[in-house]
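Undergrad: Following this line, the structures themselves.
Readers should treat all values here as calculations from the given coordinates under stated rules, not as data from a laboratory. Values in this document were obtained by computation on a predicted structure and should not be read as measured data.
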Structure 1
Amino acid sequence: MKDSTPSILNELIDSLKCLPGVGPKSAQRMAYHLLQRDQKGARRLAFSLNMALDGLKQCKRCNNYSDTEVCELCLDADRDATKLCVVEMPADLNRMEQAKCHSGLYYVLQGKISPLDGIGPDDIQIDRLLTRAKDGIVEEVILATNYTAEGEATAYYISEMLKRSSILVTRISRGMPVGGELEYVDTGTLAQSVYERKTL
C-alpha cells in the first residue's frame, strides 16, 4: 500500500530520529505533537536550533560550547588554573559544576576513544588536550571520563601520554558506578568521587 504521508512530514519524522533514544514511532509522535498541539513550540525549537548552529563555537581553551572565542569559565580568574579536569561531554562539565566539587578549569573531549565506532585519539583532539596540559601552568590533570569501557580506555590513553611529564595525573574514584555516566550520577556521589580521586 502506498504511503500517503506527505514527503515534508516524512522528512520531519526522519530528522527527529537523529535524537538519542528516538526511534521511528517516537519521532512520529513528536512530529504530530509539534504540528497539532504546539506549533509555537515547534517554531521556537527551529529558531533555537538555527541560533545554536550559527552562534555557538567551541572554546579555544577548553573545547566546550561557547558563544565567544574563550568561554566564561576559562576567563574566570577565581578558578584554579593549576587543576585541569578532563570530561567527555559538555553535559559532564555541567554535572561537575552542579556538584561544586572542582574549582579548577576543564577540557571537554567531545567524545571518547571507541575503536569499534572508528573513533581514535585524533577524532577527539587529544593533541589539543596534551598541549593545554603542558602549558606550564597545569600541575594536575583530573581524568573524569566515564567508567565505561570506552571511558576507561580514554583515561588510560591520556595517562600514558602524560606519564613522562611532571604533571600529576589522577582519576576520579570508583564511587562512580561501573558503566555509569557522569550526567546521570547524583551530585553527592560525583563530588565524593572527585574528592577521593587517585593518582595514576
Structure 2
Amino acid sequence: MGKGRGGVAELIEDASFDDEDWYGEELADRAYTRCTFSQVDLTEAQTQGVVFTDCAFVDVRFNTSRHASSAFVGCTFERCNLFDAEFVGCKLTGSTFHKSALRPLRVIGGDWSFVGLSGADLRDATVEGTRMREIDLTGANCEDAAFTNVDLSGAQLRGATFRRCDLRGSDLSAFEPGEVGLAGAIIDAAQAVVLAQALGVQVR
C-alpha cells in the first residue's frame, strides 16, 4: 500500500490486524485511524510519514523497528515489545504505554507531550531534543538513561528515579528533589540552580 490517486496518503479506518507478519516491512504514506493491531510482528519494520490515530497495539513486536517523521497520536500500547526501537522526529502526543518492554529505547526529536509512561522501565534509554511537556513518568525507572535537551516542563515525576542519568540541557522545572531519585545524575550549572531553588536554597 502507498499513496493513492493524486498523491494522497492511503487512509485505513476501523480495521483490525490480527496475528500478521509484517517483519521488515517498509511502511510509508499511510494513515490508520481507530485501528487495532493484535499480535502483529513489526520486527525490523520501518515507517516513514505514517500516521496512527486512536489506534490500539496489543502484544505487538516493535523490536529493532525504525520510525521517522511518523505519528502515533492518542494510541495505546499494551504488552508491546519495543526492544531497540528508534523514533526520529515522531509525534506520540497523548499515547499511553502499559506493561510494555521499552529498553533500550532511542528517541530523537519529535513531540512526546502528554504521553503516559507511568511505571515504565526506561533504563539505558536515549532521548535527545524531544518535547515531553506534561509527560507522565510517575514511578518510572530512568537509571543510566540520557535525557538531554528535553523539554520536561510540567512532567509528572513522583517516585521516578534518574540515578546516573544524563540530564544536561533539559528543563528540570518540574523536578522536586525530595520526590525524584537523582543520585549520580549529570546536570549543568544552570540546572543546579533550578534544583537548589526547588530546595529553597539561595544561590549567590
Structure 3
Amino acid sequence: MSIQRKRLNPEDSRAAAIQAARELLIEAGPQAVTLKAVAGRIGRTHANLLHHFGSAAGLQKALIASLAESVTAQIGEAVLRARAEGSDPREVVDLTFDAFDRGGGALASWMVLSGNEDALNPILEAIHRLVDKLGEGHDTADAPIQEQTLALVLTALGNALLGGPMAAALGLPRETAREIAAAQLRASIAAQRDTKTGA
C-alpha cells in the first residue's frame, strides 16, 4: 500500500519543513533538527529537503531566519506600543527572553559551537533591521537603543543557556534575570527622558 503525499509548491514545502524544524527544536533541542527528522515529520524525503535547503546547516539557518523575523516583528510591535502608551517595557523583555528560551538561544549557540559561524547572521540582520526601524525619527545620541538592545539580547541569551542553573545555585527565583533586565531597561528609558527634559 503506497502512502499518498499531498503535493506542495516549493514555498509551502519550505514553510512546512521550517515549522517542523521549529517543533523539533522546542521538543528535543537543536541536535534534533536534522534533515531526516524533519523529512519524517512532514512526510517528505531526505532528498526533497536537500533540494530546498542544501544541507542540515541550511535548514537550521532557514529556521533561525524564520525565528528571528517573527520574534523581531513581535518585539518591534511591543516597543512601539510601549512608546505610544508609556507602558512598562517588561513585555519587550519577556518577548526577547521567550524567543531565546524556546530554542533560539540553544540553536544559535549550538550552530556557532559546531563551526557554522555564519548561523548568527539571520539573527543579527533581523535585530539590525529592527533597531534601524525603531531608531527612525529618534536622535540616536539621545536614544541609546543600540546599547539597550545589546544588553537585552546578551542577557536573554545567557539566561536561556545558564539562567535556570545559575538562579538555583544562587538561591534566586528563576525570573530574576528577567526582572534585572526589565529594571535596567526602565532605568535607561528614565535616564533618556531626564536628558531630554533637562531634569
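Undergrad: Of the structures labelled 1, 2, 3, one was used to calculate Kirkwood radius over Cα pairs in Å, for residues 109-156 alone, giving 12.1. Name it.
TA: It must be structure 3, since only it matches.
Undergrad: Just checking, which of 1, 2, 3 has the largest value of relative contact order in percent (Cα under 8 Å, 6 or more apart)?
TA: Structure 3 comes out on top.
Undergrad: Which one of 1, 2, 3 has helix-only ellipticity at 222 nm (-39500 (n - 2.57) for each DSSP H run of 4 or more, over all residues; to 500), as calculated from the coordinates, equal to -23000?
TA: Corresponding structure: 3.
Undergrad: Let me ask something additional. Taking Cα extents along the principal axes in Å, for residues 13-68 alone from the coordinates of each of 1, 2, 3, which one would give 42, 24, 12?
TA: The read-out was computed on structure 1.
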